[in-house]
Structure 1
Amino acid sequence: MAHNRTTRVKRGETGHIISVTFYQDDGETVYDLTGHTAVIEVTAQDDATNLLEGTNMTIASPASGVATYTMSANDALIAAGTYDWECRATHTSSGRVRIAPKVDGYDYGIFIMKESKIGA
């Protein structure tokens, strides 16, 4: 099951919320984020450029495995294009790490920054 695969954002849009659900190894059962911190990373697909590197997320619904990130004014300036994204949740006591997306056969999620016609 492909969860959290593609995120689309319009360039210049601030306040856009990216919501990510973390899953257990079976890819179906949500992973409880109670006691975790989470970060999101967006990189160029050739890994040459880090656009959002270890940027803190909010654990929005721990029992449901949901973490969110709200795009800032600086994030909204990322050049239009297609990038890779990945999120990492770390348990604050044990140090155990869970990575999203947890999808069959895919290493990363896809982050698409679309150009806006407004202000272009």
Structure 2
Amino acid sequence: MSSILYVQTSGDPERQYSPFVLAQSAKAMDIEAKVYFLGQALRVLKPGAAEKIKIGNFPSLHEMIKKTIEMGIPVYVCEASKQMLGWTDVKLDPDLKIVGAATLNDLVLEADATMWF
């Protein structure tokens, strides 16, 4: 089975939808998909933030994240980026997988393709 890793680095709300739309599409095409957040992208994962983001006719970003996870697509969050933002006490959604920075290297090496946003 082919696999694609979608890496989100942007904190721009309009750029947040792409990895989720593409990951869901990949899953529908029987392609293994994974999403990884790092850097400023984590800002949309702070409790309450994704619920406030809704672009065009798409569901809220929160709904997109939930649907992605419900489809069995893992969403990884860089622990080092969480620390960089000073979020030692921020409790993220328990369905998000908090991982070490080296995990990104492993995921890239395992994937057949990567897309960065």
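All of the numbers you see were taken from the coordinates with simple rules; none came from a lab. Because the structure is predicted, anything quoted here is derived from the model rather than measured. Cβ atoms are built from the backbone, for glycine too; each structure is taken alone.
Could you tell me which structure in 1, 2 was used to calculate helix-only ellipticity at 222 nm (-39500 (n - 2.57) for each DSSP H run of 4 or more, over all residues; to 500) as -9000? Write down the numbers at each step before the final one.
Details: 1: 0; 2: -9000.
The read-out was computed on structure 2.
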Exercise. Can you tell which of 1, 2 yields 1.7 when distance in nm of label points 7 Å out along Cα→Cβ at positions 13 and 101 is derived from it?
Worked result: 1
Exercise. Of structures 1, 2, which gives 4.5 when distance in nm of label points 7 Å out along Cα→Cβ at positions 29 and 77 is computed from the coordinates?
Worked result: 1
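Quick one: distance in nm of label points 7 Å out along Cα→Cβ at positions 61 and 85 came out at 0.9 when computed from one of 1, 2, so which one is it? Display every interim value, and only then the final one.
Values: 1: 1.7; 2: 0.9.
The correct label is 2.
Out of 1, 2, which has the highest value for Cα Rg over 2.2 N^0.38 Å, for residues 45-92 alone?
Numbers: 1: 1.33; 2: 1.29.
Across 1, 2, Cα Rg over 2.2 N^0.38 Å, for residues 45-92 alone peaks for 1.
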For this session: Could you figure out which one of 1, 2 the value 3.2 for distance in nm of label points 7 Å out along Cα→Cβ at positions 21 and 53 was computed from?
Result: 1
Exercise. log10 I(q)/I(0) by the Debye sum over Cα atoms at q = 0.11, 0.19, 0.23 Å⁻¹ was computed and gave -0.36, -1.00, -1.35; which structure, 1, 2, did it come from?
Worked result: 1
